[in-house]
Structure I
Amino acid sequence: MELPRRERGDELLRPGEMTELRRRLRLLSRQHDLNSVIVCAFDHRTRMLPFIYADLRMVPAGVRAVGAAMVDAGFENTRIVLQQWNRRFRPSQMQLEGRLPDLFLVSSMQIHAEACTALIRDICRIDPAHRPLVIVGGPKVIYEPWDVFGIDPQDPWGADVAVTGEEFVLLSLLETLLTERRGGESLRATFLRARDGGELDSIAGLVYAQGQREGVAEQLIDTGIQRLLGDLDELPHAALSYRLLEPPSRSATLSSKPLPPERVARYSPLGSLVMTFGCKFACPYCPIPAFNQRQHRVKSGQRIAEEMTAIQREFGIRFFFGADDNFFNNHTRTMEIIETLARIRKQEANPRRRFRWASEVTVHDTLALQQHLPLIHQAGARSLWLGVEDMTATLIKKGQSVDNTSEAFRLLRSSGIHPMPMMMHHDAQPLVSRGPKPYGLLNQVKLLRKAGAVSMQVLMLVPATGSKLYSGTYTSGTVYESVGGRMVQQHMLGGNYVIASQHPQPWRKQVNILLAYAYFYNPLRLAVALIRPNTRLYLADAVWQVLGMWGLCQTVKKTFGWTLRLLFGKIRRRFKPPLNQIPMRTVEGLPADHALPEAIEIGLPRSQPEFNPVVSV
């Protein structure tokens, strides 16, 4: 399932290529009066630990980046709609500047795919002659682009084009369309003409339909794997996007004006910010290295500081979360950023105006940079999420061990940085273990709390699209089709539900996750946190305990019924991963880069439903 790699030496764009594309688009956009709406799909059934606060209080990096790119290109009449804040929004009823938008863009994660589908279905209620150009992207589309194209002739719906890459791919598509657009022609009509004329075939990172029968695409054309932007300083400024936010409301339509700048921090006190991309580890359950073509990409410390400072001054956001895969991945580049951030923060006389941030790192790299941790704290780092997974390295080995993890946490805590462990529960791990090694889940949670953790996440190992283990997890019969008559749905794929296990009593795995959270977040620990906090910031430990207990209540509420089904219900297993039911081909007619090997071998016809053999246990 891993995305194939481009030829070595051809993974990255030429230096300055993104900057030049942005310049050309600004010139082109002056000739076109276009407006656009960008929607972040969100399924409210996913609101549980460990993201139950940040999911509503931080504008996601994906839609924020797209919004900034649109405004930077000259499309100032752009609105960003978050379904987190506007769950009743209906694209078929939207009006922007008194008319339907020319562009309708949707970004979706896999766990929000059902909400994404509902958005596309609703926009397709508009007559095709007046419908906006529908573009869909995000993590879901990167790995499963076929899923945004309908297959039922009785219910025809679908995106016009799926973007399987980053901002450069979207902007390249817009440049081609604006160059081809004729006076008075709708952008969607231009797209259809350019698509049929082969004008889009040279833009790597697109998937679009070709041919129709009974209103459904006959095949999908995959233009290949994108080239990546190497120098992230060439990205549009992040502050541009915070001016585009749709105010939270219960309305199905859009408001007349975006959220005022002075109110942004009220709804989004956390700011998402891209600082680095890439990770040197190659964990088989993780799609990140393959997506990044084994490249490590960074912004300069000066650019990061400029964005944090500008966003804080204009919108009041003081705390940022770096959308990093492993911020400590390249020690030299990391320290260049850290030294710059520390110097700029020191220049700010008012401590309340100094930005603070958090990111994701690994135990291995934290220990390698241990002598620099005080400087990293001075640079504004207050929390670091560490992929511990399993302290004993039974699940995966990437430099962590019981002693190394405890030492890394101790060093972070002594430097004034909150260590936040991210753990994975798996079939071989018991709840409690005896002996010198802490194999048990609660044994490890206890050690992590003692070592200084003030927050924690525990997720069950599930098949991750784009990872090496993805197809094998299905073909081995590990993944469930249904439990107790309830089908496994995409919003359940985030790791909170046990939906893939060979354990004879999978309900125990579900209960183990809840017990681990309850052991870490409980009233007794809240009382201790108020008297003897586990951090130098007095109230931080107590606040995390309150948020954790609240999140645990929501998690129990949403997963309790599933636990009973695991205990009493019949489990039906899948032996085939989700496959594209519309044939996919490259421009040259070869097997598509974004199609699973199983789909290529089987050659599923469009008109036949996917067959998934199942077995009951």
Structure II
Amino acid sequence: MAQNPNIRTPIVCVMGHVDHGKTSLLDRIRGSSVVSSEAGAITQHIGATVVPIEAIRAMSGSMDKVPINIPGLLFIDTPGHHAFTTLRARGGALADMAILVVDIMQGFQPQTIEALQILRNCRTPFVIAATKIDRVHGWRVNANETFVSSFAKQNERVKSDVENKTYEIVGKLADLGFSADRFDRVADFQRNLAIVPVSARSGEGVPDLLLVMIGLAQRYMGGELALTVEGPGAGTVLEVKEERGLGITLDVILYDGTLAIGDEIAVAAKADVVVTKVRSLLKPRPMKEILVEDRFERVKSVAAAAGIKVTAPNLDGVIAGSPLFVIRGNRDEVESRIRKEMSEIHVNLAQEGLVIKADTIGALEALCKELEAKEFGVMRAEVGPVSRHDMIDTETIKNPLYRALLCFNTPILPDAAEMIKNPLYTQVRVFEGNVIYQLIDQYAAWRDEQKRLSEQKRFEHVVMPAKIRLLPDCIFRQSNPAVVGVRVLGGKLRSDVDLVKMDGKKVGHLKTMQLRGETIREAEAGQEVAISIEGATVGRQVSVGDDLYVDIPERHVKVLEREMIKTLNIPSQEVLLEFTTMRRKEDPFWGK
């Protein structure tokens, strides 16, 4: 089947847990393609890499007779979640297909499951790449071979290990509602997920992975690939940044149509829709990283799917994640569409909550959604760097547990950084990160610790239950104050408390305690200490062998029974029960 010149390149996103080999796999696909393709270098766009079909054919001899009607694959070279939360056409993921990377040695991790949920919600076709097969103990490397060919050369124990680890992934997917099997055993790719074991380090299995992706693109994407390289361009702004000599530029993923110099385009800014004209289109030289590239190739036009740097006037305030549309006689319609899409941004704000900043609209939405799932409120959510104004706003939040600012993948401006460095300027706690669940975990851990410290401070003033017994031969002074030796029978004995007998009669006030000649603030069950009792005389109010209780005020009993009971050990709970039972003989509702 001849390639249709009007069909655009499918967009592929690579997702997965941190350190499971996403970047290594992309690097292998890029590197292997360059080495094995005589057709020329791979085109490295902004945040994306085009692997032409000739390069894929060269990597996999089994594709020679396969009819292919797509020009290649565009791999989005960004953190996986961005492709679904930032790089998207509204109403669905921008990526047409995905590769979900799972470390065959570690299996499913939190981000793996999160990625699966995103893929399911977006109804995106995807393949599982079971990476790091070369780490299986005893694996013999056969560089750049297909998985089936390399697997056949392994000994039986290694084969068994790979089978077991693959079926652990199959089992986990089954638990999550997906039917899956190793790719060479899948008969119906519409009903079963394909698992392709690969090694980014050795290149084994990479030809199989690309072949399966081509199959997915051709088999399931007829409707989606009706998007063509003709007509007005449509894309998503990946990043807004200032380039030396160029001013403010937009890094754009174009997913439909064409974009040319002189085209009138519309994008969303903080204030409203911005309409401007494309001054120039630039892309890095082939195989050059955009972050270190200092020379760009100027092009007159670009067709989907592609990554491209756009320069134009009046780009101040453009929002990363904004849709971008080429205007061709339909300005009002395009502006209305952008406003509608921006109004659909899903951020539920609460009257009380956190302040969050993110680099893109999609990241902001994703962060809000995850915080909402954990029942953390969001009071203000904005795209852009953290400023002094953000810090001052956050400081006015009444609830100290929400006096925190979550900063996802976006810079902190110098004036805000100065405030953060000096705790005299601000009490705001700032959390930075580029993995959503880790950022939220950091905040949750801090919040839990603040709660613990707050409760500890509050409960420090609560009189704790304790029961003591006067020891024989330990009367050091009879009165003014009486100084006696006691054993703590249960609970926690603190100084500066009143003491009562088992019948509720007051004995006196325990002023100080000493252990081995040193003054202490509290004593645990089982310890023997000397105490001073003001207002008591040994032989009158107290005698050797007496059991005494700490006299707990009624309002403190309420706190102990309602809020602190789980924090008390069993002996303390027993002492508290004895004390309240004694008090409630006369008044059944005392302390309730």
Structure III
Amino acid sequence: MSVVAEETKKAITGGEFLIRESFAHEIFTPEEFTEEQKMIAQTCRDFLETEIYPQLDELDSMQHPELMPQKMDKSGELGLLGTAVPEQYGGFGMDFNTSMLVADVIGAGHSFAVALSAHTGIGTLPILYYGNEEQKAKYLPNLASGVWKASYCLTEPDSGSDANSGKTKAVLSEDGKYYSITGQKMWITNGGFADVFIVFAKIEDDKNLTAFIVEKDMGGITMNEEERKMGIKGSSTRQVFFNDTKVPVENMLSDRENGFKIAVNILNIGRIKLGASCVGAAKAVIDKAVVYSKERKQFQTSISNFGAIKHKIAEMAARTFAAEAGNYRAGQNIDDAYARLIAGGMSEAEAKLKSVEEFAIECAILKVYGSEALDYTVDEGVQIYGGMGFYAEAPMDRSYRDSRINRIFEGTNEINRMLTLDMMLKRALKGQLDLLGPAQAVAAELTGIPDFNQEEDTALFAAEKKIIANLKKVGLMIAGAAVQKLQTKLSHEQELLMHLADILIQVYGAESAILRAEKVAGVQGEAAAKLYIDMAQLTVHRAISVIKDAGTEAIYAFAEGDEMRMMLLGLKRFTKIEPVNLKNLRREIADALIEANGWAIHF
């Protein structure tokens, strides 16, 4: 059996990317979308061009509160609200990666993207995944069409990241026919026009939340005025008050005390789709920045000819490329896991949940990677525009402000970093992921003698794949030593956890970029895939730089003496790579985008 066959005979599981090599033929790339999927993407682009972009100022002004729900109605007529809803409930029943594609393209739609995402994601999916047949039949058709708009009521004034500490109460009536819900929810997206609310409350002295489907017409619902926000100003964000709102017992979603589990699992989906949405927003910013750099002249030449501007364009592109690669790689992993679970006899709803839950680590990683790639991109977009970037009438103003929420949405990036490590270690403790064996192997390697006589591999990305394997060793080396030394105290070392998470995030992003470029080069040829190859190589070198810094700080945080010196030597060995002229690499990337007049990879 070949090495490739041996390595890929077992489907990859969540978090396993850290301890095994992945291969280009295993992953899905956006270049493989079908004609039907491309048509869906084009429908989304056309909708933004005709319905959203011409009225961005009007949407943001909130002077016409009926405008956003009207746009939602029109998107519903095109089927954009029912991508993930099964056909039997009025949707299209498309796979996970297709719903990711919609999130990606619509991500360039500023506040509208937030409204659509909240409706199709956290508003609709709890019913799709956890509702009984009667609930699905009643609510999903109207949610898929946009007749009803959905919202999600979890956060409270004193419960944000600690969602399960919410104080909203649900009291069963004496006749057992309904629950009276009383409490306050805040930061509720779509709150101003929602017809259906997914509400989380506690019954009696329950430890965990219970979820309910609440209709606006059930009464007892009042709201504060629209919140004034830094960005996404056109998105309806309200405080919602429930005062003895009477909800029929049949509107309990799933089982009593299952609400926290629902919230966690739905947020996993929201995280990766937010990562996709950030990619769409970043590509739109790159388009505008490249065009402006060609139009803006200083010293009798377009600023796009300046090396400093090319540096920015290339970095913006490479980070966006890697985020996009990771999103669809993980999205396909989720689709493949779903297919296996269905083949094994699991119900559709449970299989959808389990497949996303399996890759919750990757969902958290991609939320962080995508939102920070977008933030970098819009910041440099402002800089490319210069003084015009600070001007409210120019496009970077809105992009800059709107991007900032993404590092807070769906759990802050700090929470997601800590979750990444927490989930990885819990999977190891449960025997779902063998981290101990590989970590011990790396520890043994540190005391061994490096093999300096290895035959040079001249295949495409051979050097980059070797460094990615070594970067994984950095994560295993530091995590293994930290667990052994700190044990249960590790969970309290948040700075260390975040440094470790940065290592995993960079590994996943770099490997995704390399695999995507390799797969495209295998199909189109290396010459045609030159831009892909350049962006992947730049991503790897940036990952090395970030991991060097994160690894050094992580080691300083808990190790000392000979142990520290040994790990620092290991870090130096594992981050070693032959030097590359990154200036020339960036110039080649930038020149390709400048020639294409913006984002140069379209599907």
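Since every read-out is calculated from the coordinates, none of them should be taken as a lab result. Because the structure is a prediction, the values reported are computed rather than measured. Cβ atoms are built from the backbone, for glycine too; each structure is taken alone.
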*Match the computed value 34.2, 110 of Rg and Dmax of the Cα atoms in Å to one of the structures I, II, III, and report its label.*
II
_Among I, II, III, considering only mean count of other Cβ atoms within 10 Å over residues 262-269, which has the greatest calculated value?_
III
*Taking mean count of other Cβ atoms within 10 Å over residues 374-381 for each of I, II, III, which is largest?*
III
*So helix-only ellipticity at 222 nm (-39500 (n - 2.57) for each DSSP H run of 4 or more, over all residues; to 500), computed for just one structure, reads -10500; which one of I, II, III is that?*
I
